[in-house]
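Below: a set of structures, written as structure tokens.
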Structure P
Amino acid sequence: MVQISAAMVKELREATGSGIMDCKRVLADAEGDMEKAVVLLRKKGLAKAAKRLGRSTSEGIIYSYIHTGAKLGVLVEVNCESDFVAKTENFQNFVKDIAMHIAAANPAGLNPEDIDPAIVEKERDIFRAQMLEQGKPENMIDKIVEGKVGKFYKDICLMSQPYIKDPQKTITDLLKETIGSMGENIQVKRFVRFQIGE
């Protein structure tokens, strides 16, 4: 049995922001292997996050981000369960990261249902024309087009976009990790992005 030292617990805690007892437990389960412990904590956090997703979010903050040069700005509303969490540095940093991501990635909506159906139909027509131009068989075109529409949604919907600071995870992944570490349900409610000349 590997002896779990206070220094190991401290290192894991600083790396993940998790509680002391959680860090102790996963380090014991991972037999002192720091990388394994981080993976176990992430899994645990995501499982906790899934349980919290249905809970009401009536608190939170509206955050404004103005990019250098004052030609681009974002307003975003992010909700949580309690005023206490809304005032924490972790929550406010999460909201700031979301606002900066919106400024950089320019999503068209939160989820597919927020995207104007006329825009989606236009893209669908373009994809279909491309497939016909490439001489794809008629019976395969619909399937290919739907795959391209799915990718189009991933590219323009905030919750499925790769996070600009860590493209290995989506905004949904970041949200679930934050829910896991904060211990409350959190919801990105709405946003608006302004850019001079648009």
Structure Q
Amino acid sequence: MFSAKDVKALRDRTGAGMMECKRALQESDGNIDRAIDVLRERGLAAAAKKAGRSATEGLIESYIHLQGRIGVLLEINCETDFVANTTDFRALAHDVAMHIAAARPRFVRAEEVPEAELEHERQVLTAQALNEGKPEAIVAKMVEGRVKKFYQEYCLVDQPFVKNPDITIDQLIKEHIARLGEQITVRRFARFERGEELFGTAGPTE
């Protein structure tokens, strides 16, 4: 059905433990792509169980791009110093900071979008839909669909990950929660681009 080489290949691609990879391959009849989905589904379930736990450790990650043209500061938290110092956690912090430099989010998550801005966006989107001649009965549903796209464009955790657009930043973080066994959360970030205003500060301030 599958070999030890397949187990190693799955481990290399996902970072999951050898036994987890073996069980996932058993469940997927040796299909590595399906096994990756199995591991991802388990990761999301494991992450949900940890969602209420406190994460106050972690690190501040910096990322400088294009010879100093773009800079990012990111605070990403976990539960212990031990996890904060692991290669996996540091790689995650680097990837998220790099993503922020490339994707230009304005907020960490949808809850941080100011209500006034969201209401203005809804008004604009409603006017657009009506100007397109859409029936009023479906305009509200269309607007909510477009608001979701607004979140995907401007909210970090809803954006497709630049290195793998098949998953969002939220899913990337949840995969690391499952792998590292601790709650992980992005607290805030700031993105700077030379010659322009501050693009994003997100998350609570003290």
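Of the structures labelled P, Q, which one yields 2.1 when distance in nm of label points 7 Å out along Cα→Cβ at positions 74 and 90 is computed from its coordinates?
It was calculated from structure P.
Thinking of P, Q, which structure, once Cα extents along the principal axes in Å is computed, gives back 59, 42, 35?
Q
Read-outs: derived from the displayed coordinates by stated rules, not from any lab. Because the structure is a prediction, the values reported are computed rather than measured. Cβ atoms are built from the backbone, for glycine too; each structure is taken alone.
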